[in-house]
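Once you scroll down, you'll see the structures, which are given as structure tokens.
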Structure P
Amino acid sequence: MFGCDICQDVCPWNRRAPVTTERAFGARHFAPSLERLAAISEGEFREMFRGTAIPRARYNGFLRNVAIAMGNARQERFRAPLAKLAASGEAIVAESARWGLRRLDEAAGG
């Protein structure tokens with residue numbers, strides 16, 4: 001959702017970084033479902049991603065990216081979460097969710 005993995009892969013400093021199995025450097029939340037991510041509150045967002053780079057995108061940027069990921073997946077199971085996000089008072093979130101819903105409609109042949 002953010003491309004951070006690509007940044008890590010191409011960062012020149014990371015070429016010299018040793019690989020470690022130290023738990024402190026492991027992922028805290030590996031691949032939570034998009035439905036789960038679309039439903040978290042701003043407080044849950046802050047708690048879930050505390051100490052990571054994700055809050056740089058801010059909560060609304062995060063929800064925008066979730067909506068775009070759902071639209072790109074074109075899976076009908078994302079219709080309800082996208083509809084909820086489309087009702088957001090934040091324009092960037094609502095528009096991204098409406099775009100995602102249009103992608104679902106296109107995938108369904110509508």
Structure Q
Amino acid sequence: MVVGDRTLDNDGAIVGTSGFYIDVTEALQSDITTVVSEVAASRARIEQAKGVLMAAYGLSAERAFDILVWRSQETNIKLRDFAARFLGAITGKVPSTGLSYVDQALLTIA
């Protein structure tokens with residue numbers, strides 16, 4: 001960032017400047033890193049929610065995303081927040097019969 005002032009001649013024409021530079025690179029980089037991390041975390045939650053819908057209902061990624069968007073709009077909750085709430089609501093609640101299919105697939109694929 002540059003902080004400065006103009007130097008004018010007797011007629012008011014600019015003949016120069018005086019001032020100094022302030023390096024804000026570190027502060028900006030920290031802010032950018034924070035925002036990028038938050039965006040990545042939000043996208044990860046959305047992708048996880050999509051994956052749950054895809055696995056549970058045999059949907060395509062696009063259709064699963066459409067459903068999340070639809071519910072987000074219906075509930076007036078931001079998509080990233082809806083995805084997080086959805087994941088929180090289903091975490092640890094898959095019946096053991098569902099887990100046995102997952103276990104079998106996980107252990108028998110070669």
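Just so it is clear, none of the values below were taken in a lab; they were calculated from the coordinates. Since the model is a prediction, treat every value here as computed from it, not as a measurement. Cβ atoms are built from the backbone, for glycine too; each structure is taken alone.
Look at mean count of other Cβ atoms within 10 Å over residues 31-38 for each of P, Q: the largest one is in P. Can you say which of P, Q returns 7.2 when distance in nm of label points 7 Å out along Cα→Cβ at positions 7 and 63 is computed? Traced to structure Q.
Distance in nm of label points 7 Å out along Cα→Cβ at positions 23 and 55 computed as 2.4: which structure among P, Q? The value was obtained from structure P. In this comparison of P, Q, the computed figure -16500 for helix-only ellipticity at 222 nm (-39500 (n - 2.57) for each DSSP H run of 4 or more, over all residues; to 500) is attributed to P. A value of 24 for relative contact order in percent (Cα under 8 Å, 6 or more apart), calculated from one of P, Q, originates in structure P. When mean count of other Cβ atoms within 10 Å over residues 15-22 is calculated for each of structures P, Q, structure Q gives the greatest result. As an exercise: log10 I(q)/I(0) by the Debye sum over Cα atoms at q = 0.13, 0.14 Å⁻¹, calculated from one structure in P, Q, equals -0.69, -0.75. Which structure is it? Computed on structure Q.
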